[in-house]
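Asks: Take a look at these structures.
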Structure P
Amino acid sequence: MINTCNQIRLITRIAAIACLISMLLSFNIWTNERSFPTSPIFDFLPTIFHPIDYIIIALVFITLILIAIVRNPQKLIVLFLVVGLTLLVFDLNRWQPWFYQYYLMFFLFSFFNYRCDDTKQQVAIISIIKIMIAAIYFWSGLHKFNPNFIADTFPWLMEPITDHLGDNSLSHFKMLGYSFPLIESVSGIILLINPIKKLGMILIISMHVFILIVIGPLGHNYNPVVWPWNLAMIAFSIILFNNEQDFKAIDFRNMFRYHSIKIVFVLFVLMPQLNFFNKWDSYLSHNLYSGNTSSADIYFSKETKERLPESIQKYAVISDQEYAIAIKYWCMQETGVPAYPEQRNFEAIKNALYIYSTDTSEIYMTFTPKLKLND
């Protein structure tokens, strides 16, 4: 059985490797040499010009490689957190769910000396990581309890399977569509129930295998940036739950001796509930493949379109007598990740196009908010 210290070492390495691969697959989102505008957290922040952006991202990549290699990466983790935060504050679209998860995990690890001389701290860190993993599935499942998941997202996910089974084959999987959110949420809870945690692990691994089949190269070949995340989550589940280490109430209480764990518990475990009332961002709330996130389209005239650079024009499609760009599609095609699905981000993207218009009225946006709990 792997002890808690070695669990932390192994999880650190896996997180570093998975984060690095996903960042390489979404390279353009981390640089400023792209047509899709950056969306800083604060309006007063300047643009990071080339080649400074490349220097920053190279430093992040090198740091992640070293974190995965060296025996005591604590100082390197602190460096990653500092440089990574620089990337995050200069563009909301970099707050992808997988990066947010890795960042908070590294935040926890930055307080661990990797000398394995504090057993209570080791157990506390492993305990909060277990809760983080469970919270992802619990909240992600609950977010799928909405009509869009059943009507749109689930049928789309099943297409690589149903397309080979003929017409009306989706009806055979109707119950799976309705039960999928419940299975995912319950699996997160089961992971923390000692006698049946391995059942939860099996359900979680099965779900990730299914996801990799339907969105991977054999399926939709969609969003490859999350493929490493799915593999990492399988590895985390095995490391954390395929053993005889029980999750104890005393371990839960002892976690809160550490301020870093309190911060992560609030941000990662508690705050997601506010997303059901649109009071907390979807990507910070484990709202994944639910079919219920906000979206927006930008509209403009033919004359305005002709002023746009060719690198942007190619994403415009005719819509009645106007042209439109779906922000999510533009971001996905340009950077390899979906646009951060919040109105303030969409507004920033729209405003960045004003430099190509003679008047701001030439460009407008339609915004579709996510459904709230009481909608």
Structure Q
Amino acid sequence: MLSAIRPVADRTGFLDRRLLVPAVVGWVWARICVGVGFVIANQLTPDPALAAKEDFPLPRGLMSWDAFFYERIAVAGYGGTPPDGVRFFPGYPFLARLLSPLFAGHADLALVVIANLAALAGAVVLARLAREAIDDTADGLNADGGSVGTRTAWIVAVVPAAIVFVWAYSEGLALVATAATLLALHRRAFAWAGAFAAAACVIRPTGLLLLVPIVVELVRCRPRWIPALTSLIAPVLAVVVSLATIRATTGSWTSAFDQQTPIRGEFRNPVVRAGEALWGLRFNTDTELAPYVVLWFLLLAFAVWKRQPLSWILFSAATLLVACSSQTIDSIGRYGLLAVPLVVALAQWADRNWRTAVVGAVGSVGLVLTTVQVLQGRIVP
């Protein structure tokens, strides 16, 4: 039986070969799958109507879709991007601008490298979280599927929505910050949790959802007031700083949200909107969204059944509710992916060899197909 308490060196070290190797293998395999998708997309004859569009994604590859806006912000700031580009927070593109001299001034290359290396680092941190929170308890024992931490390390890379970890998107950095926040909370390092949550908030406004697990753990543990306040105030200040950075160009504190509204549409009851996505299968609408709606909500139920920490469950639920609270829910795949306890739940489910094989096979095929669809302009990543 696994011990509930491991040696300090094992508990604090991140370069654990048992986690690093599967993370690297999953990371490399995911990029092979995406590469296959690129080959197929280039071989297929695109829809002429799509090919005629100026923003057809295939020629731009990894710099298509949202990556275009990140590149413009990194190169020219918010004043040099189209108006709807101000909905993207500054953490990721400004970091690329800072590091672009290391890439001969190529901000696009900096964006891709940062995104991909961050995805690998995030997989390792998430695997460490699963190792400490799940494997170091009796719940981590399973028949023949290995440890939850080991499976989490590669599963997070092959969920089809993980295509955004290959594109020049901010999700790789968000994965690191989110997993690190939950790990800090698990270790009762509340000041660090606040710092990592603040990093998440500079990267994406949805980073503010990390206040949900922070508040839950503060109520449970009642730590000293200084780290407690730090964990609460730091994420809010990070959002304010991000909005102030955008306001310096636009002159409005709400411009980021104002530009998001026409894209996402009006506020919707998230439960009703999720149900509409499932009902749309009958009429061949929302066909690419319904699988994610089913997957994430089933995994949320499974997380409850497996008795994941309450803070994890509430964080996952809040993330899914936000993701489904508008008319346009194209981002449901990557929203659920960043509700990292759901990925851990998938790793918990894959506790038999056949289940592990199913996750790997379906995820790999899904990555290839998603890549083709994204490059053909049929799916928004």
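Derivation of every value follows stated rules applied to the coordinates shown; laboratory data play no part. Source: prediction; values computed, not measured. Cβ atoms are built from the backbone, for glycine too; each structure is taken alone.
Asks: For which of the structures P, Q does the calculation of distance in nm of label points 7 Å out along Cα→Cβ at positions 94 and 230 return 2.1?
Replies: Going through each structure in turn, the value belongs to Q.
Asks: Let me ask something additional. Which of P, Q yields 18.3 for Kirkwood radius over Cα pairs in Å, for residues 110-285 alone, as computed?
Replies: Q
Asks: Sticking with this one: Which of P, Q yields -21000 for helix-only ellipticity at 222 nm (-39500 (n - 2.57) for each DSSP H run of 4 or more, over all residues; to 500), as computed?
Replies: Attributed to the structure labelled Q.
Asks: To which of P, Q does the computed value 20.4 (mean projected area of the Cα convex hull in nm²) belong?
Replies: The value was obtained from structure P.
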